[in-house]
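Just below sit the structures, each encoded as structure tokens.
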Structure I
């Protein structure tokens, strides 16, 4: 195998570590902020939806801009600046003594998150060899998967033992380690666009990945019901630590993502995507009928299979459709759709849960998935 086909280089390891620590810091707050809102700030389930949703909605505003800047100013300088802001705002959660302050901090956090997550994914796509893109992006995706598995469990452990101050401080330390890993990466700046271009809507968004973005929007709309309310649903089911859902979910993805990436590289997206859609629908149905620990955990396993397939496959398809100097715009477009889905999902599903209850909210999530499945097999089946 020639040098261009080597996957596990120093830079690839460092970008994976950058993602791991950044995402772990991010997921520290997924399972704990709902508790903070309700127990400390005396908010409601609707407040939880708004607090979770505002981060993703503000990230939506900056994703297209971040993609443009990544393609024109350089990957590293943009991401370093954003990660510094990410560190500071995570530490500033210690100052959140009211819902308004917390809401404001989440909005600022969303801006930094929009830049850091888009930028790290773009750098990873630069480093990964084209012939191994599905596999490589699958492995890079394991950084967020491990964070998703470890972050909520570890954060709930820290919260139980040491409280919210230590939790927020630990999150800022993890993001600082992510910044140090990023500073060690060298070989990706050659893919920026150095010529002058006329600024238009297409400078910020990539039309060739719009259909894939629609699919990701609806998939992540349903996931908004997980990140915002699975902790509260676990309490309804008398499950002491909701972090177990994310841990099992993450472990399931660990096994699926490398395999799914290899299948995509060799055989295309159709069969593997069908399995992913089916798994996600089943996982929400299992949550709907769950009455205790068993089906709650089985749902996490099946949902892990889904997200181990859908997100890295769709991201690899998007990267394959564009030139190297448009990867920032492509990633910005698809991540915008993902954030918009989670943000709108968190808010709308919070309203649904107030009216119908959490079990029926999850049943509705399963039905929503018909839409992205139809869009994918109508517009994107057999495409790369």
Structure II
């Protein structure tokens, strides 16, 4: 099967969406399919076309950026050619260009699937507002033209302003989650590098430093946590400086974080590769996901932490709460409630034995090969009903 995957940003860009697309694309290649990723040429040092792990990547030139989006004048021409060359189309949303590709799928009789990751809410500003409205219009047109829509959980779909209009097209497929196997001694080396001496309680957060992630909720919770655990520290894994649209957010919070950095209570880990993330999780005691809105739909990092025996404390958001509810490894807090987060952190750190479970069934449920097989089944059903 020839599968065309379309999304605005692909690796090496780091986000839950791009990691999902990369894992699924590689797994589909392993199952014998030919996968082409159509994406933006968002960095000039990247080649226009290349193969990575058997996945063909085609990058379209970017004329300029609008907030977090990109304008690509030649996108339509390249999309025409690639749609005709492939059997099925998978669109990752949110994405401004998805509607045009979905329309081509209809016009050329190519089964088209949307994988909807989250709602989009751009930072304040006239340009961002216009871009936000544009993306919403195009996303809705894409939903009208597409044949099926995949999302992570029914919980999120039924509470999404976007998805609940299209429940008749909905398919629920969990996200692919996979971490490389690393040697135990490298995990110890990682600990000695980032938490030397006597191991102190480590609160982990793995995310972009963005306003929707609720970093300030964690900051407001820390004073109470430090009263009980004076030696505790936060390790923040992910990009944190010069994030498009989030510069002012970082500038506003950084003075408080800098104090904790100087005290050795906060450490920015930067962007970690998959092997480094596999060493990061065993060295934290709890993961926090204090997200604030529907731009977070699940939180892949929760499953990655649970595979390493690490519980999660997550906001009571549709979809985001599901890993904790389903796997019973963690706690849920009201959205934006710092006091509740502090109490739950103290509870989890004080009673780690209450949150242990066998990670094997969790790992099996989210294996990229299993998720790829579910997509393959959906694609085949659509191909059999084509026309």
Worksheet entry | Given 1.00 for FRET efficiency 1/(1 + (r/R0)^6) of positions 146 and 258 (r between Cβ atoms, R0 = 35 Å, to 0.05), calculated: source structure among I, II | I
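Matching task: 0.92 is the computed value of Cα Rg over 2.2 N^0.38 Å. Pick the structure from I, II. Working shown, then result.
Working: I: 0.92; II: 0.99.
Label of the source structure: I.
Using the calculated result -26500 for helix-only ellipticity at 222 nm (-39500 (n - 2.57) for each DSSP H run of 4 or more, over all residues; to 500), pick out the matching structure from I, II. Before the final figure, lay out each step's value.
Working: I: -26500; II: -12500.
For helix-only ellipticity at 222 nm (-39500 (n - 2.57) for each DSSP H run of 4 or more, over all residues; to 500), the value -26500 is produced by structure I.
Ranked by FRET efficiency 1/(1 + (r/R0)^6) of positions 178 and 370 (r between Cβ atoms, R0 = 35 Å, to 0.05), which of I, II sits at the highest value? Can you show the working numbers first?
On the way: I: 0.40; II: 1.00.
Largest one: structure II.
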Worksheet item: Of structures I, II, which gives 15 when relative contact order in percent (Cα under 8 Å, 6 or more apart) is computed from the coordinates?
Response: II
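Computed from the coordinates by the stated procedures, all read-outs in this text should not be read as laboratory data. None of the values given here were measured: they were computed from a predicted structure. Cβ atoms are built from the backbone, for glycine too; each structure is taken alone.
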